[in-house]
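Multiple structures are listed underneath, in structure tokens.
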Structure I
Amino acid sequence: MKNSLKPLLLFLSIGFCVSSSLAFDDKLDALKNALIYESANQEFYIEGGLQFDLTSYYTDNSDLNPPGFFFPEGGKSVDWSPRVTATVDTWLGDKWYGFIKWRWDDGVHPGLARFYGTDNFDFRFDEVFVRYEAAGPALQLQVGRFVPIMGNFLGRQSNWDSGLISYPIHYNQVTSVSDQLVAADADAFVSRRNVKDFPNKVSWLPAYWAQLYNQGAAVFGIKDKWDYSLNFMNTAPSSRGTVWNEFDWSDPTYMASLGYSPNAAWRVGLTGTYGAYFQEGSEANLPAGTDIGDFMQTNLGVDLTWKKGHWSVWAELVYSDFEVPNVNDTVAFWSYFIEAQYAFKPRWWVSARWNEQIYNKVSTSAGSEKWDNDLYRIDLGLGHRISRHAQVRLQYSYQQQDADFQNAENFAVVEFSLKL
């Protein structure tokens with residue numbers, strides 16, 4: 001454990017000593033300014049960005065079964081994950097905007113590349129899109145690879161802007177629904193609840209997969225107190241990173257949202273998604289005479305945001321159901337979270353989040369049974385913006401599920417970030 005923590009402790013020490021100095025901040029400001037170019041007529045503007053993150057996480061689960069999308073190297077209760085993110089923002093006139101996000105890390109989720117056994121590290125483009133303002137803020141068009149524009153969490157999944165390190169429960173807690181594997185009947189499907197999430201999270205699905213970077217087109221805008229979005233995407237909201245690059249549009253997903261802000265402090269929103277969730281290439285596993293388009297995922301949600309003074313509060317309730325092969329009943333669950341953040345001093349904040357996921361019942365030979373295990377999770381966080389360019393966040397999570405075994409009861413994580 002001590003050896004696993006050495007890289008993080010060393011980097012944190014350097015970060016606190018160096019980034020807290022005004023001179024170092026000024027040097028990073030100068031470097032940031034060097035990544036900006038504006039044409040003489042101000043019609044063209046381009047700005048580069050760079051961020052380094054180092055994350056260390058610990059789970060006391062004897063089966064090394066961490067919550068969410070963390071993939072520690074075999075045999076470790078403590079592991080660490082580095083990430084470098086480079087971005088390019090471009091504006092052409094007052095109508096066109098383009099964005100590119102490139103990353104080097106050990107997977108879109110900590111340790112994922114290493115877990116798959118391909119390479120220890122991964123190079124990829126997470127986002128590449130172009131946006132056009134057709135009628136000012138009221139009507140904007142976007143196409144490319146991007147985070148779907150909807151809800152109150154996907155838009156704030158950037159770790160620099162989020163108070164907590166992990167994601168809300170329905171964005172990273174897998175259920176026993178699979179996008180690849182087909183159970184023989186309802187009994188076999190329900191029996192999956194007796195299997196631990198790890199390593200099955202590489203074939204099981206949540207309601208939403210975060211971080212989520214699928215491809216498609218979106219129409220969105222803001223008019224007076226209303227905002228809206230319509231997204232046409234290549235894969236389902238629960239889709240994993242291995243399929244985001246697919247260009248098969250035969251089974252797309254539709255996502256939509258509508259929001260209302262009565263004043264500057266409040267916003268309430270409605271969201272909905274509908275689309276096929278099985279991976280391309282899984283047809284051979286499906287019942288005879290069916291294909292991917294016969295099995296759909298539906299998400300319906302309501303979200304709430306309130307910000308005033310030092311306080312920020314977010315809440316979201318989602319109903320998700322899947323059409324599962326060889327299961328006659330609707331396979332569904334309710335999931336919600338309530339998250340609060342309080343900035344108690346300049347550059348300091350505390351965060352807390354309550355998460356819960358509740359499953360419905362399906363008919364089996366033994367009667368009506370829940371198809372997965374109800375669970376709750378408590379996330380507590382502390383953050384400090386060391387300087388204009390550096391921050392550190394800590395989080396502790398406690399999780400319990402209604403089963404004879406647990407998928408990580410205690411989970412702790414610390415992350416240091418340096419950003420231009």
Structure II
Amino acid sequence: MMSVERVVEEAAGLVTPPRELEDRVAEISRRFREYVGGLLSRLGVDGSVELVGSSARGTWLPDGLDVDIFVVLPRGYPREFLDGLVGRLKAEMERDGIQAETRYAEHPYLVVHSGGVEIDVVPCFELKPGEQVLTAADRSPLHHRYLASRLDDRLRLDIRLLKRFMKTIGVYGAEVKVEGFSGYLAELLVVHHGSFLSTLRAAAGWRPYRTVVDPGGHYPDPRKAARKFRSPLVVVDPVDPGRNVAAAVSMTSMATFVLAARRFLQRPSISYFSPQPAGPALPVPAVVLRFPYPQKPPDVVWGMFKRYARAVANKLEECGFKVLRYGVDSDERTFVDVAFLVESPVLPEYELHEGPPAFSEAAEKFVEKYAGSDVVGPFVVGSRLYVIRRRRFREIEECLEKILGELGLKPQEVRRGTYQPLSSKNLWIS
């Protein structure tokens with residue numbers, strides 16, 4: 001087993017972009033920033049254009065090329081001006097032969113592809129420390145200044161190591177699909193703790209609802225922040241003490257990161273920095289519901305189908321099917337899969353059904369309900385009443401037909417088999 005230092009040294013080569021790629025991204029960023037500035041002049045719009053995000057700070061990964069260009073408007077413009085500006089910028093770009101796609105978060109923004117790089121053009125309003133935000137994007141220039149003023153080459157490398165580590169274990173990204181750690185949060189943790197390894201050592205001791213990281217020192221009593229935000233993990237935004245940067249981090253993502261940090265420190269391995277395709281799948285029985293992809297923003301789709309998956313899993317359990325694991329997968333273009341690993345897709349003909357305590361007032365109703373039925377019992381074991389009765393549903397498809405009808409869901413396909421994304425080994429665990 002290699003030492004932690006040796007693994008980190010080897011991983012550095014995996015997360016550092018080649019010089020020519022860095023130069024290309026820098027040149028594309030510079031040119032497009034100047035171009036967007038020219039568009040503002042052409043439209044007669046007062047505002048500045050800022051390069052923010054990981055590309056501006058030199059903390060991006062070789063497999064995650066994107067550029068964030070923010071159009072910062074004076075606060076004198078009305079809120080609705082921002083939405084209209086996106087449409088006007090898009091029209092000017094298309095007039096210049098540049099294809100731009102409109103996407104939506106809290107408000108619309110543009111996505112352009114140039115030289116293999118994805119460029120996000122995001123409008124926001126100027127924000128000074130202590131001012132009320134008008135849009136969630138307003139904080140980003142302040143975030144950039146806070147981090148950029150504290151970074152050096154060693155911290156940039158350590159941030160890249162943490163981002164790749166998080167990406168490999170599946171917790172990188174604050175979007176609803178992942179419910180994990182944003183890029184800003186990853187950078188903030190490294191800057192606050194001083195290094196990649198120090199961040200892992202701190203994370204190894206995290207406990208849900210009791211961990212507060214406060215880089216700006218806004219809460220002398222961490223318990224006050226824990227009570228205020230009520231999240232598994234609290235990381236107070238240094239530029240906005242009323243915001244928890246880790247609000248998107250689910251219990252699952254937090255626990256996965258804590259486990260991975262502990263395992264890596266005990267058994268360091270390059271596997272934590274080398275994302276691999278899913279390993280061989282065990283033939284665990286699965287049922288998969290495939291839906292056509294709705295034409296809605298990805299966060300809306302992932303949130304909606306995660307709720308569906310949870311509701312269907314609960315109702316399958318009510319039918320007697322033991323759900324071992326469930327999840328959602330999608331290409332975000334054509335399909336959404338909702339998959340369930342089950343102990344068995346076919347149940348025995350009979351089931352043991354538990355009734356109320358024999359001493360309760362409900363006992364008489366239970367006896368009356370089953371006294372004339374084709375059941376074994378009612379009988380008493382200990383203090384409770386039971387019957388053995390025929391199941392209403394034996395095949396999982398029968399139960400699903402009822403569930404889908406109740407929920408108003410219409411999958412284009414229901415299939416049995418195995419489902420590799422849920423039934424494969426985690427190859428990063430060393």
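What to note about this one:
- When helix-only ellipticity at 222 nm (-39500 (n - 2.57) for each DSSP H run of 4 or more, over all residues; to 500) is computed across structures I, II, the figure -3000 traces back to I.
- Of the structures I, II, the one that 18.9 was derived from, the read-out being mean count of other Cβ atoms within 10 Å over residues 77-84: I
- When Kirkwood radius over Cα pairs in Å, for residues 181-260 alone is calculated for each of the structures I, II, the largest result comes from I.
- Comparison of I, II by volume of the Cα convex hull per residue in Å³ - largest value held by: II
Throughout, read-outs are computed from the coordinates displayed, never taken from laboratory work. For clarity, every value in this text was computed on a predicted model and none was experimentally measured. Cβ atoms are built from the backbone, for glycine too; each structure is taken alone.
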